[in-house]
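Asks: Pasting the structures here.
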Structure I
Amino acid sequence: MRRIAIANQKGGVGKTTTAVNLAVGLARAGKRTLLIDMDPQANSTFALMGMREPKATTYDLLINNLSLREVVVPTSEKGLDLLPSDIDLAGAEVELITEIGGQTRLKARLAERSGSAYDFLIIDTPPSLGLLTINSLAAVEEVFVPVSASVFALKGLSQLERTIEKVRVNLQCPNLRITGALVTMFDYTNVAKDVLAAIRRRFGEAMFETVIPKNVKLEEAHSRAQSVFAYAPDSKGAEAYSMLVREVIDRGEET
């Protein structure tokens, strides 16, 4: 099973849009996938469940000792399960500080169930570098970093890279690394082209060839609690995320 965290402490870079559409795209490609919402804002949960309230959430898994089986819910997408979130998860940041093993609680809880049930585990992390993100990083081996094609795109990335290195060394996660950098909200302006070139220089081979364009259908799909594949399958956004899904699968087959 490939375990991937979608991470960037900078908000508004398409992190949740990428997590949701990557997870849905993988499921549609025949890959059994689990999407874990580790963001108290619960945007991934809304994208897949709409206004329905989950009976149990990531908070219950981390703090109330519910099993993964008791928290995970199936989605309308065949092959895609969701570990939902809600605002209560914000309280876990404080509670985990005093817990033994608080930085690796998610990893420990996931280990209680065989990973053979899924081909991919995708984690949507919060826009911060707190304990929820550290838990997410400690539970995976791969990190995908979405970066918007804007003037301040590279700001803060060094801090994220340092955090990943600290988790790798201090929490015994030797295989943790950035394996994908994804440019989002690309609008073909000169600024966007310059940012794209700068990101390519920074991440080298980890850079995805796929570029996600600025596309209103992506925003509309999320607001209607749908993936872009369900809402606007012929849109530029759906085409781009289809290419990303193929690229992610192909990279795994090469290793």
Structure II
Amino acid sequence: MEAPVGVFDSGIGGLTVLAALLQALPHERFVYLGDTARLPYGTKSAHTVERYAVQAAQALMGRGVKSLVVACNTAASVGLDAVRAHSGAVPVIGVIEPGAEAACAATGSGHIMVIATEATVRGGAYERAILQRRADARVVQLPAQLLVALAEEGLVAGPVAAGIVSHYLGPVFAEDPPDTLVLGCTHFPTLAPTIRDVVGPQVRIVDSALTTAAAVREQLLGAGLARRAGAPSVQFIATDGAERFARVGSRFLGRAIDARRIELIDL
């Protein structure tokens, strides 16, 4: 049996990346690990996030994956180098570099805003990645932790969602609007229509889930590792709470997840 692609996140947010991967690679086998016992990563120290990321990566490496996707902006922002150091010959792709590449391609003025978790903003990985590609860019980073809770509660539209998104983004886009907005957390694509309503039609919105899926597809095809026939499959692994993983995760993935088919492990 062909080796699967490993995907991990602190919980269920990375399922938006998995959904994009299933679209981009319709014949591929995937193993998805959500470290639900230790979420959220976004409020933890860099040292702790790095350790958790390496442990999750090692668990997937033990499943014989052919490629590893760090589908968590926080883990990718502070733990990507450590994961790569432990991955051997297995290629590792994080969500930040493809997102930064897409932001630089999208922006006209070079004024780019990134909304993310506290830890992702604190780590500054998006800003560094953008400035490496466009030295004259002006990058504004904003932690928007409440949007994570909105997404997980399914409150992605309506007055509550609109009010909180406006709380974060309204002042910035009223005073000095960037022309490009990066959704720097895998939860945030579920709020994209509400975010679009707040920032207006002229702002380019970069979804790191879609850009990461495109990067993984290119990498697998380039290395001759892509599965070119057969039905896709997904194995779900979590570290706690199979019922909640299935209930909330189904909204993020866009298809039903059977809690009985989720394997629980310790890291």
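Every number in this text was worked out from the coordinates using simple rules, so none of it is lab data. All values derive from a computational prediction rather than experimental measurement. Cβ atoms are built from the backbone, for glycine too; each structure is taken alone.
Asks: Where does the value 18, 14, 10 come from, among I, II, when semi-axes √(5λ) of the Cα gyration tensor in Å, for residues 29-76 alone is the thing being computed?
Replies: It traces back to I.
Asks: Out of I, II, choose the structure whose coordinates give helix-only ellipticity at 222 nm (-39500 (n - 2.57) for each DSSP H run of 4 or more, over all residues; to 500) equal to -12500 when calculated.
Replies: I
Asks: I have 1.5 for distance in nm of label points 7 Å out along Cα→Cβ at positions 21 and 125, calculated from one of the structures I, II. Which structure is it?
Replies: Checking each candidate, the match is II.
Asks: Work out the source of 55, 38, 37 here, i.e. which of I, II gives that when Cα extents along the principal axes in Å is computed.
Replies: This value belongs to structure II.
Asks: Here is a further query. From I, II, which structure was distance in nm of label points 7 Å out along Cα→Cβ at positions 141 and 205 = 2.3 calculated on?
Replies: II
Asks: Tell me which structure, out of I, II, gives 50, 42, 28 once Cα extents along the principal axes in Å, for residues 93-244 alone is calculated.
Replies: II
Asks: Thinking only about distance in nm of label points 7 Å out along Cα→Cβ at positions 149 and 173, which of I, II has the largest value?
Replies: Result for distance in nm of label points 7 Å out along Cα→Cβ at positions 149 and 173 over I, II: largest is I.
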